[in-house]
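Once you scroll down, you'll see the structures, which are given as structure tokens.
What follows is calculated from the coordinates using simple rules that are stated; it is not laboratory data. Note that the structure is predicted; figures quoted are calculated from it, not measured. Cβ atoms are built from the backbone, for glycine too; each structure is taken alone.
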Structure P
Amino acid sequence: MEDKIKSWLEKTGYPLELYVQKELMKKGYLCDKSPLYIDLQESTSREIDVVALKATEHDIPCSFETKLFIECKKSEKPLVVLTADTDKCARFRTLFGHDVVGPNEPSFGLTAYSTLLDLELCAQQECVGEFASETFVGYSLVTSFSKSDENIYKGIMGLSKASEYFRSNYLGFFERLKTDREQKPGTQLHYELQIPTLVVDCPLFVAYLDKFGAMQVEPTKWSNIQVKLPWVIGKYDEERECSIQVVTKEYFSQFLFEVDKISSYVSSFEIMSRSVKFNT
């Protein structure tokens, strides 16, 4: 019976979820398994596989956490990121620059983004590791040799909706902290680097047409897709999109190392001090 259960489990996504959680805990993250979120489009409760967080160890004038919103997908067939040959950028650009930032919104992303742009490539690599390298930015993720993309589409949209829900909660919390700070100057602001991440247990490829119109397919272990959020309610609806890191299971441990690298840079005293000043 045990062997039958193991065989059944291997065909599901459960072993991948267990692996992801184990790697996160090894890297010092606190994990919330299968937390609920509200689907803002359909007003119903749903689950996401894992939410992981880690607080910074830096001595800074605020608090800071890295948060990973993770969905796990096992596929018997390779997954393909559809993109264009011109849609490439430094990986750190996929984390920042997706929101209009005013004095009432958390500003650390814009601060980190502008600071990194002022650096030469070698200096960027020293600060944020592989997040300084270029990646294709895709507009869709499809299952190869399949007539339906329903399963992977549900995973992507669920991750996007979960990310938007937790982001919305955080922005409300940040606004309350700012209000409290006006009456109690000792109140610390709180910043979060939120990274929606899709971990896949299958080969991963990017596909695009080159400048001659020929189809190119390249293997990768880490890519990115950006999903528009038409259901988002807010002042800047047209600006919102969800930027998802797509990472293979075999690369996930190294990906967490790279996340720690950029998190350490973003939560540095210099950037946090500038962010607090901007938001005060």
Structure Q
Amino acid sequence: MGKKPESPDVVQLGFLGAGNMAEALARGVLRADLLRPRDMLASDPDAGRRRLFERELKVPALEDNRALVERSPVVVVAVKPQVFDKAVAPLGSLFGPKKLLISICAGVSTAHVEEVAATGTRVVRAMPNTPMLVGRGMAAVCGGKHATDTDLAKAQRLLGAAAQVIRVPEDLMDAVTAVSGSGPAYFFYLAEKLAAAGVELGLADEDARLLSRVTFEGAAKLLAESADQPEELRRRVTSPGGTTEAAIKTLDAMNFGPTVSAAVKAARDRAGELGR
């Protein structure tokens, strides 16, 4: 077993919450050589998540959130939105104008973060997604009333180690959450259902899953590397009177487009509810 990394007195970046999104961001920062493991610190009540940071990333990890905030000028709050107040409110007095708080909690507004944290805290709200784990994430950021352009640029640089990053007005952040934050799950869900349909047609489960997985992988790569929009790529595969056209017509007849829109709106609305 490797030696547990020592916890430094001062670091450059702290993760309050060491879940999957914090891990994805930490891995991206390390992969891009933005910081060294000893320049970061994580805190989490889950001993397993602390061990992962310490053993795999060599990033020191604590159970004490207070100690983390005290040592970190930049704090990424990466907890579930439902527990944001419980996690951050007891630490509010530790924040203030000298701290940059980057929240990646879905639905939690900068105004609410500023209300919970000490007066003058510089807040950046960010919405990344799980493909950050493989360095192919998408994220959006917006600033609170005390955040500077430098703060936003710093958040973009950190997130940019594992994602493409855009700035949007805060009133569109819940829409971002619904499109790209939850988007990977829609993708996985469709891959899951495509494989299940293959099994219904008589394919072995293993074969159906492979066909679906590699098809989605290739299609995603084609979309990423093409200058064409999705609708054009779809048209190229959809020959008049062919098999793909038959499938698309069935999807359209069953209101696939409106169903997707309704699902994304439901995610947007839920993000707003979580922030209240």
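A value of 42, 17, 11 was derived for semi-axes √(5λ) of the Cα gyration tensor in Å, for residues 176-239 alone; which structure in P, Q was it taken from?
Computing semi-axes √(5λ) of the Cα gyration tensor in Å, for residues 176-239 alone on every structure in P, Q gives 42, 17, 11 only for P.
With distance in nm of label points 7 Å out along Cα→Cβ at positions 112 and 224 derived from the coordinates and found to be 1.2, which of P, Q does the value describe? Mind showing how you got there, number by number?
On the way: P: 1.2; Q: 3.2.
Going label by label, the one that fits is P.
For structures P, Q, which has the highest computed value of Cα Rg over 2.2 N^0.38 Å? Display every interim value, and only then the final one.
On the way: P: 1.03; Q: 1.14.
Going through P, Q one by one, Cα Rg over 2.2 N^0.38 Å peaks for structure Q.
Quick one: helix-only ellipticity at 222 nm (-39500 (n - 2.57) for each DSSP H run of 4 or more, over all residues; to 500) came out at -14500 when computed from one of P, Q, so which one is it?
So the calculation was done on Q.
If Cα Rg over 2.2 N^0.38 Å, for residues 64-183 alone is computed to be 1.32, which of P, Q is the source? If you can, show how the numbers build up before the last one.
Details: P: 1.32; Q: 0.98.
Label of the source structure: P.
Taking relative contact order in percent (Cα under 8 Å, 6 or more apart) as the quantity of interest, name the structure among P, Q where it is greatest.
Evaluating relative contact order in percent (Cα under 8 Å, 6 or more apart) on every structure, the highest lands on P.
Going by percent of Cα pairs over 13 Å apart, for residues 208-247 alone, which of structures P, Q comes out largest?
Ranking P, Q on percent of Cα pairs over 13 Å apart, for residues 208-247 alone, first place is P.
Comparing distance in nm of label points 7 Å out along Cα→Cβ at positions 72 and 256 across P, Q, which structure shows the greatest value?
Q
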